[in-house]
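So, here come the structures, one by one.
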Structure P
Amino acid sequence: MGSERFCPRCGGTAVPPGEGGEWSCVLHGPVLPLDPPVPPGEEGLATVREDAQVPLWLPWPLPSGWLVTGFLRAGDERSGTRAAGVALSGPGLAAGPADMLLVSEEVGVGLGAHYAGLKGTDPGPAFDDGPPNAKVTAQGRPVPLWAVDAPPDRAVYAGEALGRWLWAVLWPAEAGVMILDRLQFTDLREPGMDLDLPFGAPCPRLAGPPPDEDRG
């Protein structure tokens, strides 16, 4: 992994390990460092897939006109990638272009919450109190998703798949209706996975919101 790394919770610069062997953030303490966005393409996919300890979720078949537009990974050299994101871009169902970021991560990493525009590292203690707002299929298994309160420029859904958080963040907020379309997710780590993926220009959303010193 490269030398330039960031905090997955706030986007600030991650401090390289000292004697303790852990990357850290001045705001959040020990963190699993986030790499710069990985460009879309077969080489980028191979880079993210090589040591991924979490699923690389992709809607397949892709929604009509949609392209894979980049990848994210957070983790250290000792334990591999423990949070990963797949970005997609295409026509929104309502009007104009839209972007989607699917994040799978272990508890406590905070990458999904960061792109969702939330404080903390998870959707909140009561996000799944009621019935799910949507359902997708992941590796053939039904996965309920709940809408999460988020900034008005995006729609956010969260749930659990294969023992990991699954986040779906969509811009603009109107694009959130795509999740209601019973998408089928496949894990790009699966052996023998040989999909002819269409790649597009890098998604600008992967730069993430700017570092915010007021975040918790």
Structure Q
Amino acid sequence: MPRVRQATAQDAQEAVALIISSAPEAIPLLFNQQTLQHQYFARSYMNQAFLHQHGQFGFDNHWVIELQGQLAGIGCAWQREMGAMYVQATLDSMTQYYQGTDVLEVLNRCQSLQQVFARPADDELCIGHIGVAKAFQRKGICSELLTHFVEKANELDKQFLTLDVKQDNAPAIRCYQKFGFDIERSTLDNSPMKLGTYLHMRKTL
């Protein structure tokens, strides 16, 4: 049985690749950026942010499954109040990569997606960055990660587990529905990025 463990800094290379695979359109659009002076790349930013440990993309906020000497899957979770350290670390990871006022464009793009990815309620644990390596797909890795997050939600006394998934990601939607998630609503991204339609799904614990 695969064992879920907390990610470490040593997982960075494989972990970042899996995180990007969980949102292959959104992450580059959010974090790639070109100015007259600088060229910024999503993967470079994500590598730095993962090593930052405590923020949204930090390794301390991710859990992985390791099989046959490689990372088979990854995911993260957050609740309504993540604390000052989480917020500051997320901002620091951005300001340390994007120079000067260039970070404002990134923050604006992230802010524009709040109409798609709603902040979880007090009784919800929201999960994301669910990525499974191609070699390990359809082997129960997604279900193992979801089981781990159910346990974490129970520890935090949450009543619901929630997530957002691209409407055209049929394999992921099937996995979530099989695990007991229901579709609550669909939201079309009207931001300049035009990421398409996302489904908000929820599982009662």
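Taking distance in nm of label points 7 Å out along Cα→Cβ at positions 143 and 159 as the criterion, which structure among P, Q has the greatest value? Please report the intermediate quantities before stating the final value.
Working: P: 0.8; Q: 2.8.
The maximum falls on structure Q.
When helix-only ellipticity at 222 nm (-39500 (n - 2.57) for each DSSP H run of 4 or more, over all residues; to 500) is computed for each of P, Q, which one produces -1500?
On the way: P: -1500; Q: -11000.
Answer for the origin of the read-out: P.
Output the label of whichever structure in P, Q has the greatest value of distance in nm of label points 7 Å out along Cα→Cβ at positions 15 and 39.
Working: P: 3.3; Q: 2.8.
Going through P, Q one by one, distance in nm of label points 7 Å out along Cα→Cβ at positions 15 and 39 peaks for structure P.
For distance in nm of label points 7 Å out along Cα→Cβ at positions 87 and 167, the calculated result is 1.4, so let me know which of P, Q that is.
Values: P: 1.4; Q: 3.3.
The correct label is P.
Throughout, read-outs are computed from the coordinates displayed, never taken from laboratory work. These figures come from a predicted structure and were not determined experimentally. Cβ atoms are built from the backbone, for glycine too; each structure is taken alone.
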